[in-house]
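Pasting the structures in now, so scroll down.
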Structure P
Amino acid sequence: MSAPRRCYLHVGLPKTGTSYLQSILWRSPAALADQDLQMLPHSEPETFQMMLSLRGQLDPAMDPPAAFEAFDRFRDEVSHATATRALVSQELLGAAKPAQIATLLEALDQYEVHVIVTVRDLAGFAPSAWQQHVKARGVKAFHAYLEDLAGMGSGKPAPSYDVHGVLDRWGAQVPPERMHVVTVPKRGTSERVLLERFCSVLDVDPDALNTRAPSANTSLGLVQAELLRRVNVALGDRLPHRRAGYREQGKQFLAGEVLHPQAGEPARVPKQLADWCIEASQELVARLERAGYDLVGDLHDLVPDEADFADDEQSVCDAELLDAATHALATVLDKRHADRQDLARLRARLREQQRLIEELSKPRAWRRVGGALDRRIRRRRA
């Protein structure tokens, strides 16, 4: 009896090396095909739209009509897939509700479905999760965000960032032996280790993949992230949706191009929350040990070290914000000047092309062209 076809669903968590892994996988379709594995859907944007469609998060006022058919296209791709193994990688699938998970599993009924969850130590995960919150137009301050994660604040973490919730929802519909938990190596370890661990689940040779200049989410320093948070507050009702305008202007331009190069000191969990952080990490390790999941990596990677915590609660003073904002404005002016120069050159080229088109549209111009062609033909015949 032949082995069943498998589909691996990499459902998160965010901020656990997902951008690094996905950038390599999406650049290696031929190498994956050679190893009988196919990415579904066929592109990263299509995968994102499929996730939004599944989770009911599409907006008619913002998303193109084709996006609302993304899950139907996914079903069609699944039915026509020829590889014996498939991979779906979208970290926000971790937040899917039980009925949505059931819908996705039903679309994959020709496969034996396996779920991959990448997990990172809490001391490194928490500051990165807050930064991602801010880059998605969030306005919650760092310490308040940490209190929410610790269950001591007024809010709750987003479902995709709640590792226990992700494991509960997916584990309720997928057997534990088909739940693969991959630990992210400790800070200072080569990213290659994470790739090797992930590929071991897929039974893929990482040496065959395109690992040149992999992408990763750009990290901001604490001061720069706090500046972006305050800009988000100041925006008020402007750019209200994080995918309609803000993604390009706030996340990609201001955060990625302007603030990221400042390379400030990163945010860290303060020592006053170390006991919670270590206790929560140990609870997660204990759960993973008894759950019967396939554990890939070292569970010790999930327990923070003393050096991972800041001595005191980090604070940002007005002078630091003013300095970061001043340098940011200088960068914005420089980039705006460069963009206007590029635009002026483009307009000049368009004007020249338009002039040539108008010139060639005149009968006299065509007579000149025709005469030149006739002379060239006669010379060749001679």
Structure Q
Amino acid sequence: MGLVTAGNISLHSCCYGLAELKRMKVCLISRYFDFKNAGIGRVSLEIRKELIKRGHKVATLETKGTSLYSYFLYTLLGIPLRLPRGYDIYHALTPMEAMWLPKNKSIVTFHDLFQITDKDKLGSGIGYSNPKNFIGTNYFRFACKVAKRCKGVVAVSEKTKADLVTHLGIKEDKITVINSGIRGDLEPWKKRDGKFRIGYLGQLDRRKRLNLLIDAFKKSKLEELVIGGIGADEEILKEQAGGNDKIKFLGLVPDEKLPAFYNSLDVFIFPTWIEGYGLPIVEAMACKKPVVVLDDAIIPREVKSRCVVVERLEYVLGNQKYLENLCRYVDIEGNYLFAKEHTWERCVDSYIELYKEVNIGK
């Protein structure tokens, strides 16, 4: 594999030995190709890795800034100034990166439309500030209206597809639903201790409503709550936990430790307000863990219908036997099979088919 770096653009190429595969030049544009922005960063990394593995030449464009202001400048000025020429496909991993792409060679992925449909539920970076909320949601709306001109439009769930039709007026037959994948090594293990443990993994962010989980746990007699992840609300949540030694903040859980994390749990709790899909739920199911969500959570039906849905966390966490009995009704084996359908190979297979359609029809 060769690597050439020019500024923030990385060019990768390798030979995969598949004579029948037409190798394409693909430019992927995202905010980051790491875990700084959680799910999007993971998706960006995995798609890049899988494309390179198959012998395609891949350029990546990202920002080095971390603030919302730097991201605004990147999408407004950085992308058009640094976008490489001569690629077969330009794939924006979110609509914010899609505004400057050549129309007939471009694909955009929509993970959600929260900033249009549910702006009152946004995360800490925007949700706590009315001016940021106003500017951010309107800029996002503008970006979406431009991005919908891309030749190919992808939604990560049927719910996101329906939102694209309803709120952006995109024709249904233009939208391809492609689910993201999960790590292949997420498999069930035998639990290594007898402690009853519940846990959460994801952003420590207003949208995830971890304050509800911490409050409910503090009122319970459960043995341990483990919280994996980082985010803008980390210090607020630690203060809320009040030094309770039964609540453990693990920080960012490395990829290679995800199987150990999920398999240390008896129940995975995901108190989120709203999700474009909810990959941590699917990851937990791959490890044969029951998942509890709240009934007012907006989660795609194909995922939420497989969870234990409760009205409030206080009662179910306050009564361990009741929680265990609820979880016995979960179709653990069916959920496992559902989760294992979410592979990055399948995801990128679908993207490559779309790349070919766009490339042929340009």
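Every number in this text was worked out from the coordinates using simple rules, so none of it is lab data. Here the structure is a predicted model, which means the values were calculated and not measured. Cβ atoms are built from the backbone, for glycine too; each structure is taken alone.
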When mean count of other Cβ atoms within 10 Å over residues 134-141 is compared over structures P, Q, which one is greatest? P
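Who wins on Cα Rg over 2.2 N^0.38 Å, for residues 54-221 alone among P, Q, i.e. which is largest?
Values: P: 1.16; Q: 1.26.
Max of Cα Rg over 2.2 N^0.38 Å, for residues 54-221 alone: Q.
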With helix-only ellipticity at 222 nm (-39500 (n - 2.57) for each DSSP H run of 4 or more, over all residues; to 500) derived from the coordinates and found to be -15500, which of P, Q does the value describe? P
Which of the displayed structures (P, Q) returns the greatest value of FRET efficiency 1/(1 + (r/R0)^6) of positions 62 and 334 (r between Cβ atoms, R0 = 35 Å, to 0.05) on calculation? P
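Given a value of 44, 32, 20 for semi-axes √(5λ) of the Cα gyration tensor in Å, calculated from one of P, Q, which structure does it belong to?
On the way: P: 44, 32, 20; Q: 36, 23, 19.
Of the structures listed, the value fits P.
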Which entry (P, Q) yields the derived value 4.9 for distance in nm of label points 7 Å out along Cα→Cβ at positions 102 and 230: P
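With relative contact order in percent (Cα under 8 Å, 6 or more apart) computed per structure, which member of P, Q shows the largest figure?
P
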